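What follows is a set of structures for review.
Rule-based calculations on the coordinates, nothing more; no lab input. All values derive from a computational prediction rather than experimental measurement. Cβ atoms are built from the backbone, for glycine too; each structure is taken alone.
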Structure 1
């Protein structure tokens, strides 16, 4: 059962963030002729650090969904338990923040205005998806536990007062 969940988690990692932060940016760069990375510089290293941080955040969140939530990042296979630990103690949507960081890092790395525009469009889509689908679905699934969590942790910003997992039951 756990290995099947791991396979699903890997599949959806490749399908969803792989498409949004990998394949589509690659196609944008190819179509605009911007596949060349500028020479080594402090700016290049900063861009790479931002993108790598985004990857680390994304992978940590996927692990938390797998290990704690017993689900995946896909809306069709969501966590069975409310995930409020790890990075979710500080912001409600660290996975989306991680993908956005990857996109901004890529845009900076390749000095691509097209990727900046794409990253901003993705951010708007993420926001609409969270507000119109994800938050209502979480409230329906987890009720009071999610309302307590939502009240304590910002949607996009970060809190300096980490959420305490024992203040909300997991289901």
Structure 2
């Protein structure tokens, strides 16, 4: 089994595990059952991963190897993903949760844990998220996680940012 980064969250029932090839089938299963949900707000996840092989390739041969991709695991079940894309001393965070698991605080716990990892282990100075303005749930997640509005980030995107208090 390959080595992976595992990050504990503030909740005993939620952990983040970096994706390894053995996760491809479970990740595809989750994407496949949430295609309609993932098609909201211009999300391209369901389009990028039409089959199991596309998911497996994305883990084994990532387009950008510096991007950290984690599964959000709640009580041993994969419920969503959270990603961090380092860009010099800042990083972009992105995430999604399966429809049947939304509203349970899993994403909030995942975002906070990954931000702390980025500020601590990776020494990032800031983390930003570009959120579709109609995605009220996601806007709530970043606001509760201490991100502040930083301005428009595209035609329907809003940029939120959180800075490292230690830098």
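Have a look at 1, 2 and say which one yields 19 for relative contact order in percent (Cα under 8 Å, 6 or more apart), as calculated. Don't skip to the end; give the middle numbers.
On the way: 1: 26; 2: 19.
Structure 2 accounts for this read-out.
Could you figure out which one of 1, 2 the value 1.00 for Rg/Rh (Cα atoms, Kirkwood Rh) was computed from?
Comparing all candidates, it corresponds to 1.
For which of 1, 2 does helix-only ellipticity at 222 nm (-39500 (n - 2.57) for each DSSP H run of 4 or more, over all residues; to 500), calculated from the coordinates, equal -8000?
2
Name the one structure among 1, 2 that percent of Cα pairs over 16 Å apart, for residues 91-130 alone of 31 was derived from.
The read-out comes from structure 1.
Compare distance in nm of label points 7 Å out along Cα→Cβ at positions 3 and 107 across structures 1, 2 and report the one with the greatest value.
Once distance in nm of label points 7 Å out along Cα→Cβ at positions 3 and 107 is tallied for 1, 2, the winner is 1.
When distance in nm of label points 7 Å out along Cα→Cβ at positions 75 and 155 is compared over structures 1, 2, which one is greatest?
Going through 1, 2 one by one, distance in nm of label points 7 Å out along Cα→Cβ at positions 75 and 155 peaks for structure 2.
Among 1, 2, considering only mean count of other Cβ atoms within 10 Å over residues 51-58, which has the greatest calculated value?
1
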